[in-house]
Structure I
């Protein structure tokens, strides 16, 4: 078996050292044949950097690296071009000054690499110098490849200087459009389109292929690619776990497949899949290393719980053209790989994207992360709390429900708790959802939406959450029960045992009322 290219982003190293390579060169051939300026967004660790490296080696004319690949007999390797790769993945972008210094360092390194001099003082001027001097020296148009263009934006989602950082980047990228006559091919990648409107309005000639049907599988492994390249690795893993090939394949699918950008075709997460084979175990590799900075910059506790646990629907304009000022949480989760496109609906002139969690790796890791955000309870204690809460609710034991919720909340300092009912709604929902119970949030009836509905055998439990710093627990409970009756939340559940309840929070007090029909 070939070596697995875990963490290898250099096409040259991969090919020279006999690492396994899943051939993506047909996509490059089609791109070059049909255009010259492209933009692609995909999550981190999804193969974007390797794809850029492959393009780099093609335009440099390194023919031997492509022997046996789709593009080998279709490309003119004698026609070589200078390739300038600008990688924004590293560096410090916390302040406008650090951004400028990092970009200047990148430009200066490229000037030394091509042995050209820079004469301007501004960043835009330096980039213009770099492009024109390379062109004058080689007498050839440049291939410009930009990796992680959005790192300075993503790293500063809650920075008060974000707008200034965006403006500086916009001015920098505008130089590419001004010098278009010197550029043979331009490809820009990132994990998001968050800044697409504000920055790339200055590069309005870019072809955004992120959601284009034929480029869905440009990164990641299709089932066909997986079957061709990884059969031996699946058999090895199956032998280790003493299961059949098909059983092992289903496990791998459940853990790492499911990503889609067209709502039809699914691909495997390449990083997680490779590490699964390399280490011989199923684990949450991508989540643990893929986008931790996003969680730091945009904490999960800010998100509506329904966004995480149940399919979300967004308009095409919301998904395709967000900015840092208007991005919805569902869109940010999609851009960073926590949600994927389940299907696309067209209603009249409008198009809707239905988003969902792609696979078990992301789902289970998200639940653990949310547990850490909403509660300080160790993950292994969750099952016990969930079982108790379910049992006491079915039994109608209000005092034990209050005690269980109190114990559940006790590790969280009061001053750090949420100050609205959504916080407590999310916390209880997450407890039950993580325990794999059949629980649903914001369930619609024809008159409104119930906060939480849990189905267990013949029982249907309908719960409303109330929170107020002033109103009494009895008042909130009364209003909650009236709401359940007025909105007829139970009407859709025929031939079931209905249990209705209200859980109310007032400062440090907890109240509960359960009614069994």
Structure II
């Protein structure tokens, strides 16, 4: 089969999803399901994949999505509880008291606090949109800004899972990759901060918040470079945590230097609905505390041993998915929500209203996250067969892997210019799966093979791929659906993608240019 025809077939599901979202303005969940069906059909008919393998890949994708999909499911429950009990309104009132200017609100919440939340395993795309709406931002901005806020430190999110998972799977040094990724972050973080201002308020927003955005972006980027180099390899998961905290501190110091000190009195005193701030943020205080505690290695191993092999799910042949249930952030979202509920929920009727609205909001983004992971796994497992109890490629069958076809076509088409466009693979992978970690695993072999053929240094190219995968969070349909669901705005996904795509593409091209400079010098 002609390589160009194979390439067209391999990207056809992506074209369908994008066309449905942007042109037909269909929901991300619907287009995700349509894209999954098309991916399975193409894999079976044209890429030597049996139907059982394609369905097993889909099931593996669903199971692997739990770190995202169940996090979405239970975070929406927590946010819905905080919304209907008045906690979100109380937090919003406090944010207004310490950051009256819109650009300050954007930087503190989405760059500083958003990066911190991402790093500990929480999800700003479900936690921040209600606050952004309450602050007066448009639904588009309330969805787009937290999704972009996921971007700067995505490689260090979930305690650096997008770095540590491929490092463990393929046997390279996680810290070496982290150091390379961090080199891109001052430019990327600053670009994202400026992009947020443009999305929210256009050129006027950039003029007003230019200095603050540059300070926030550079602080976040250079903090990541500092911490990834001074922390031991075993603590790489804390790079994003510390960088986010430093950025928040610097932004508050900048306010103080401008004569706008933080008013600490509202922290304890009730306002408006009679709820003190500590009570309003109590679920998040618990969640952050649990996230830090479960990051300690001895506690991680202890939690894992409680359930042990029970949480290992066989999929097909030698493929298994280890759910690590008690080690996952979504489990502790449930725990923090249950502990906080008696403090916030005032009646049985209110509890019933919370559960009813939760189901209405949560089913679509949860399903979408699962479906996009399923697509990613079908593409990754395409061309494989079960041989002697192992899922692997038969001789010559690797040429029928959908990801390999995409990577090889790009490498042959662009040749020595491959580094300039290689970050687009990261953007592509994360757009499809909704996860940089999944993209990094999916495209490791492609990047390794392409750099070997072209005699390029693998690690910088792979780092650029990972960084661009983080940038893709701003246009990842699964994340956009999550953000839209918590403010009851399902259906604006295409509008958000159209608005954010220029920022994501521009930053991805900038990453490619930076990579070329690194490889030359």
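All of the numbers you see were taken from the coordinates with simple rules; none came from a lab. As the structure is a prediction and not an experimental result, all values here were calculated from the model. Cβ atoms are built from the backbone, for glycine too; each structure is taken alone.
Quick look at the numbers
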item	result
Read-out distance in nm of label points 7 Å out along Cα→Cβ at positions 239 and 479, computed value 6.6, structure in I, II	I
Winner on relative contact order in percent (Cα under 8 Å, 6 or more apart) once structures I, II are ranked, highest first	II
Rg/Rh (Cα atoms, Kirkwood Rh), for residues 23-166 alone - structure with the largest value, from I, II	II
Value -13000, calculated as helix-only ellipticity at 222 nm (-39500 (n - 2.57) for each DSSP H run of 4 or more, over all residues; to 500), assigned to which of I, II	I
Of the structures I, II, the one that 2.3 was derived from, the read-out being distance in nm of label points 7 Å out along Cα→Cβ at positions 439 and 487	II
At a computed 23.1 (Kirkwood radius over Cα pairs in Å), which of I, II	II
